[in-house]
Structures are given as structure tokens and as C-alpha cells.
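Just below sit the structures, each encoded as C-alpha cells.
What follows draws every value from the coordinates through simple rules; no lab data is involved. As the structure is a computational prediction, the values presented were derived from the model and not from experiment. Cβ atoms are built from the backbone, for glycine too; each structure is taken alone.
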Structure I
Amino acid sequence: MATASVLIAAEERELKGLLKRLPNQPLAWPDAAFSRVSGTRILLANGAGPRSVEQLFQNMEPGEGFHIQQMISVGFCGALDPALKVGDIVVWGGPVETKLPYVQGEIWSEDRVIVTADQKRQLRERTGATVVEMEFAAVQNKAREWGVPCRAIRVVSDAAGETLPLDFNRYRDGDGRFQVGRIALAGLLRPFTVLPELMRLDRQSRVAAENLGAFLADCKF
């Protein structure tokens, strides 16, 4: 039986920096929107939020075809610590072996996007967390249920002092996935205000994906 680390992201684009650095091939994972296998790493993405994580594993029990060495929540996050910059890597769950810089920090997870700089500040004051994202708690719960180690490796896509161009919570479907078409339309309807900010966020996301890919390709855990 093969041994694998399972890396769980929300979206395929979060893994693009890794995919271009390591050989990979499609994987038949029926409950995933995106699945690849690269050596001893299984890469999965199924959308934002805890429901997407639950759907990934709803028809699977541990030990079916491979032994899970660990579960790793990866992808974008919003900074709560003002010292963090776009592209910075945040690790939870102990140190990793790498030549690249990162910080160890606390991750706050909830099923909504934290939109404004003021909301980030308040969340930082209330929780003391370093960053915020949407899937890690669900990954932790599944790892705990199966009795396997869990960690998170996240990359900052928006800084603590940054307010997002839209309330992205309004653009999610019934399963919690972001409706890309509606987001694009919202930008086109406000070409001088929202659209440039969406383009800026997209550039930041590309930087974040590149940095995350370089980090995951280099590190051992």
C-alpha cells in the first residue's frame, strides 16, 4: 500500500506554482473538482469552505488504496498580523525542513471571507491569530477523526491593512464555492473602481501561488 501526504487546497490556481515545478498526473478522485498525484503527494481542490473538504472525503475511509501519512491544508490566506506581506508563507504544526523563509503562526478558520481591514484588525484582537482562511478547521477535524498528523502551509494573498474589492461572501453558491462569472460581471459593471482592484488582487494571488509552489517544492515535512 502506497504512503502519501494529502495536500488540500480550495482552488486549482493555489497549486499552480507547485504543479509547474514537479511532475504530476491526473488522479481519479470522484468527489474532487481537481485532483493530481505527484510522487508521494496527492493534491486536491474542491472549492472554498468546510463543506468542500467534507465532500472530498465523504465516500472514502482511510486505507483505501494508500496510507495517509499526513493531511496538509495549503493555499491562500488573509493576513491578520500587520507585519506579513503578500507572498509570505505561514506554517502551523511545527517546523519544516526548507531553505526558504517562513513564519510559524496561528491560523483562524471560518466559513466566510474576512473582507475589510477593520474586520481583520478586530479578528486579530479577538483571537490573536496570524492569518485567516476557510478550510483548515475542516481538514483538522478529518485528520483527528482518522488519527493522522495535520499541518497547514499557507501563503498571504491579501495584507492585514487591505480591504478586498468586493464582499465575496455574496458571490458563493449553495455549496460555498465562489461564482467566478458573477464576480467578473461585478467588476465589469464598475470598471473604474472594482475592476482595477480585482485585477490587483489577481496579481497578488499569482505572486502568492508562485511563492507557495516554490516553498512546497523545496520543503520536506
Structure II
Amino acid sequence: MRAPRTMWSLETLGRVRLGRHFYMRDFLYSEIGNIHRIPNIPENPDLAIANGHRLCEELLDPLTETFGRIAIRSGYRSPVLNRYGNENKLNCARNDANYGHHIWDRQGADGAGAGTSLAIPWFTDRFEAGRDWRDLAWWIHDHLPYSDLWFFPRLCAMNLSWRAHPRRTISSYIAPKGMLLRSGAAPSEELAARRTRYADFPPFRGISLP
């Protein structure tokens, strides 16, 4: 697929299904792009689609089928859009740090990848009532083939990524701040203790959607 050049080809890209519950259009919205009039369009749609498929099928579909609706806060970013956000201090990391995360159509040092920022309303409600963010972090670690996890104080939102060569790291800006799990390291809590944290979570992929 060539990079979209017309409204109709962009509409076709938006209709591409990336998983059971997601389409490419779900990941193209950008406040930065809208306000500053920068189109958020992949330079390499085929690579963006391929990596987006893995993100959705391996991470986002299972989350949806366990917790219900998830809210995408920031999905795909084109290199042009992300560079603008970084240079203007709009909460965008530099481009080379976002290859394989928000920039789906460029490969980073770890090869292919795709990521998104999201919130899980089911858990947000519990977090705002005092629940420990690490309960969700360890659940994801024990159930999903993620690469990188970063948690944020608002909504207990997270950056979540899939990579061909996963790093398996967990970090947070929520207390206790810092890195909970380094790449290649063993979890700081045994499996039995981790399971106790999320014993009341819904069954894995227990939602049977029509």
C-alpha cells in the first residue's frame, strides 16, 4: 500500500482491521496533528499495518476481552508529527526513541514494533479509589507478551508496546516511581504473591463479545 495521498486512500487505510476489536482509524487521531495542522499519515503503511496487527492481536484484543472497553489516548505517530512534538516539548520522545513504539513504520534497535498509550476504565476506577498500579502491571506481565510498560498518574494510563524482540520492562511515574522490572531481570515478587495481587481481576479473556 502506498502512502495515502487523497481523502479516499486515507479512508481506505482507516478501514484496515488490525484485530478483532480495532481498526487503523482508532490510532490515527492526534491532538498535536489537529491543532498544528500536521497530517498523521504513515510513510510506510504496510509496515505500520503489519506491526499494528501484532499490537492489537497480542495485547489490545486480550485486554478488551478481559476488562471491556479500553481507551486509546495516543496511538500511531508519523515521524514528521512526532519530531514536531518532540522539538516543541509536547510530551513526545525523540524519533529514534519512538521507533517501534508510537512510530510503527520505522524499525528501532530491537527490530519491528508498535505501541500505544491507553487507559483501562475498569482499572482506572479502582486506581482512583486507592488501588496499587503494580496489581495491573504484574497482571500484564503474567498474561501478555508485552515489551515495554510505562505507567502515568492520570487515569493510571500506560504506554504499552509490542516488539519482535521484547524487552519486558516495567516503569512508572506513580509512586513507587522508577523501574519495577529491568530487561532480563527476574520479577521482584514471586508468582504466588503476584497472583494474590490480582486474584479479584476478571477471568483472562472471559468476556464473550458477539
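53, 41, 31 is what came out when Cα extents along the principal axes in Å was calculated for one structure; which of I, II is it?
Label of the originating structure: II.
Kindly point out which one of I, II the value 1.5 was derived from, the read-out being distance in nm of label points 7 Å out along Cα→Cβ at positions 22 and 166.
The correct label is II.
May I pose another question? Here distance in nm of label points 7 Å out along Cα→Cβ at positions 54 and 94 was calculated and came to 2.4; which of the structures I, II was it taken from?
Computing distance in nm of label points 7 Å out along Cα→Cβ at positions 54 and 94 on every structure in I, II gives 2.4 only for II.
If relative contact order in percent (Cα under 8 Å, 6 or more apart) is computed to be 18, which of I, II is the source?
II
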